[in-house]
Structure I
Amino acid sequence: MTSLLDVEDLAVTIPVRSPVLRRRIASIHALRGVSFSVSAGETLALVGESGSGKSTAARAIVRLVQATHGSISFNGQSVLEARGSVLHAIRRNLQIVFQDPYSSLNRRMSVGDIIGEPLRAHTVGDAASRRRRVGELLAQVGLDASAFVQYPVAFSGGQRQRIAIARALALSPRLVVCDEAVSALDVSIQAQILNLLQDLKRIYGLAYLFITHDLGVVRRFADRVAVMHAGRIVEIATPEALFAGALHPYTHSLLSAIPRISIGEPLPARIRLVSPAPSPMSTPAGCLFVKRCAYAVARCGAEAPAMRTQPDGRQVACHLVEKGQPMWVSAARSIKE
């Protein structure tokens, strides 16, 4: 597949300033050299615990957060260097759906105006054609035409997220960034929105960068999964490979925490994290997972592991993985529930 989005060595550092003198006293390292790609028509899920940097990566890609290092290429054009009409064209094809459907919609605008705003901003068509386009989008996301004149307050969380999705699709983009787009919704509504996103993917030929912390959602929705820890990606694989056996101990700990309700379903060997995630203000020399990993060796604390491609095609950044085999797995102990 053709690469649509390429992120290389992306870093985001946020200054912490003194409240009195406004001098920089520290730095928050939200992203520490993130690299991945999204192909045309592909869904890449970016997963990890809260605070791992997923949303920062999403916002840096659409230039809502300023990157301090690295590069972002969309359809062969630099996102970070784009200006004027070039940036305008990129933004037409690169849209985002935010997590909170209650704060992402302007409550003072009607639904028709909210969905039609991208069309007006990019001067697409006249008033009549824009109105027709909004009507088509309302139908595609499963909302009645009467929603056109209503305001967000009249809708539930799931319906508001449908409005946000319709707005993101107004310009027929090639890639949509979904930043925790279903995490604020009830489970039953989550399933409806995920089915809607799959249907829209087929209709528009969309690619998704799907940000989530829910691996259960990822299993049925993503083509590939990138796992983030403390601002770095530690493993990239297909959902089938990931759930069959994670190579990185952090990924394994995430998988082992997924609730199982099927009787007799095998549980992965559980890995208990022995400490909190590292402070985003710290700059350790070695692996950022070293203090949480029960299987770390001396090399882990002294040298940051590089992302390496394994024989089966997946990528992992861990000193304890060799030729597609996790060397730490022999030491892992299964805990019976």
Structure II
Amino acid sequence: MAKTYFTVGPTELFPEVKQFLVEAIKEKIFSISHRSKEFEMINSQTVYELKKLLNIPEDFYIFYLGSATECMERIIQNLVEKRSFHFINGYFAGRFYNIAKQLGKKPYQNETNLKEKFSIDKIVIPNNTELICFTQNETSTGMAVNMKDIHKIKDKYPDKLIAIDVVSSIPYVNIDFKKIDCAFFSVQKGFGLPPGLGVIIIKKDCIEKTKLLKERNYNIGGYHNFITLAENAEKNQTAVTPNIPGIYLLGKICKMLNDRKIEIIRKETEEKAGLMYEYINRHTYIRPFIEHIENRSKTTLVFEVAINSNIIVDKIKRKGFIISRGYRDFKDTQIRIANFPVHKIADVERLLKAFNYL
């Protein structure tokens, strides 16, 4: 039986990936030098398609790293002298915070109550904060922060840098890049690609902070610091030999999504999420973990279950669908279901029919 992956990452690959790979191998694209004109053209095209898809202004760089976790580390190293502020709404937001501590910074944290509606109205950011960090869509809990709230934070604290983790919500999430300074993701979720590529979208002005930290003898990392990455991005190159297959495939998928139109993709994402939440709301022993509708993720849906999650995951697997268990402490009491552009409405309808056999 063919399997369809509704896992929250890595997830189902776009079927077009096979065709793109065959074409690239035929043209020997993966053997070219990252200093060659051929690579510069591939990189330029990928940057163009990504910026078009997400409406990214020209005054932003695109940096490539190995993973989203590496992105967290480089962002802290290159944008924080002493103090960052972290909104904690799950494990990966906590990882961002802990990385700041491991790097010798003194981060602040705000622990989000997952059972209440998220509100920024009473949150005060200390004056000495340099960088405000959001995990916009938390994979471990399914808690999503409305982008309007993040934009409000920037309006309230225009002198603070804003960095957002959009690993599990991009390309669905609609970011106003005038209101944030840095966003990052990896490609194995919303872009339906093999893992192994992290991407930072960063405002060019941010590099001035990195230069200041360097002048003050702070550790901004080795060769993968923002100064070196920016110098190479200006030439459509990379600091070191990059994941050329990942960059090439990302450009191809972004082109495909641009042809489909991001507005349609976002509308379909909301329609699919609506189908799943509506169905689960009628289920006997499964319910959404995040109670407030506004903060429920539309891309990584998390549900509490009254029986061991293994039983549900195994039964659904027998019907040809792979879903995720809960994360860490919730592995036995929750299930998680992905809703990315690769998942079609018909796939979601077939998945929900499988739940009828529980």
Structure III
Amino acid sequence: MSILRAAKLLTLNVGKSIGVFHVLSRSEWRKNQLLILAYHGVSFDDEHLWNPDLYLSPEQFRGRMQALKDFGCHVLPLADALQRLESGTLPTCSVVLTFDDGSSDFYTRAFPILREFGWPATVYLTSYYSNYNRPVFDPMCSYLLWKGRGRVIDVKGLLDGIVSLDLRSTSGRENATLAIREFSRRERFSAKSKDELLTRMAARLSIDYQAILAKRILHLMSVEELAILAAEGVDIELHTHRHHAPKTRDSFMLELGENKNFITRFTKLPQHFSYPNGAYADCYGPWLEASEVVSATTCDPGLVTTQSDRYRLPRLVDRSSLQTVELEGWISGFSNLLPRKPTFVSSPIPPHYY
């Protein structure tokens, strides 16, 4: 742990122990601010060990929801919360729960827990792999190589010009993942060809790929699952079709339009957007406004106020490494008063994965 992180945790624990969290959380100052929380995945199996920055175990996720309840938070739907912020009618300790990408674990793991607490949620859906319901290629490459860690594997006949991959270190696995991704793109593999490559890679690694498929690890939700969630009141919103936000207007509008058309097949017209990987630029605001999108969330930590740019709304990414006192610091508003820097989030679904 860095000295800066240790100092921050000490400050938070002191603030909590002397009652600052409680006072701030019930103040008029906090009442006029909104905390938007971001989640990416709740593990089926060991994903939180593979990528602890973005996955929580079901036990951790339930613990987070219990912490919100114990703190007396009012968990609101996104659209309602933004409207009430604007009108000055937010209740005490207002929080919005958002989930990026639309992973199948939301349906199986997160949503049942949310239903226990009776809380609304927004899913920012990236839609291509909902149509083609197989594992998302890029993150599955990383996941398989992590599961096969600790050895050098023979890949003759799988990747042109590469005979082996060294999986004995984190950097070795990262380089191997990059090599596989670059090979598939160079060869212009279709989604089907990529899926076949994953199957062959798993066989070389002696991994039971069928068991992974059966659990639907690193899949997105199917159309049927999305329709059920929409009927249950889950808000399905925009995250681009291919998890890619081009910086040319026509390409961006195409991505957004495909995403919007997919979502409106089974629910209402989406009006809110989340930037893939939290990466935003000045060009996006006018394009989103022209598309009648009402808001866009980033992954920069902070509290939303009436002064916030509606196309750059701050959002706290919750993750396994975040301690409960850190979450409580944000719930109370205390953490908003501490120095911080913008956070770029490496989603389990990388940019432009199609």
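What follows draws every value from the coordinates through simple rules; no lab data is involved. Remember, it's a predicted structure, so these values are computed and weren't measured experimentally. Cβ atoms are built from the backbone, for glycine too; each structure is taken alone.
Numbers at a glance
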quantity: Given 81 for volume of the Cα convex hull per residue in Å³, for residues 238-301 alone, calculated: source structure among I, II, III; calculated: III
quantity: Computed 30, 15, 12 for semi-axes √(5λ) of the Cα gyration tensor in Å, for residues 30-101 alone - originating structure among I, II, III; calculated: II
quantity: At a computed 1.2 (distance in nm of label points 7 Å out along Cα→Cβ at positions 110 and 166), which of I, II, III; calculated: I
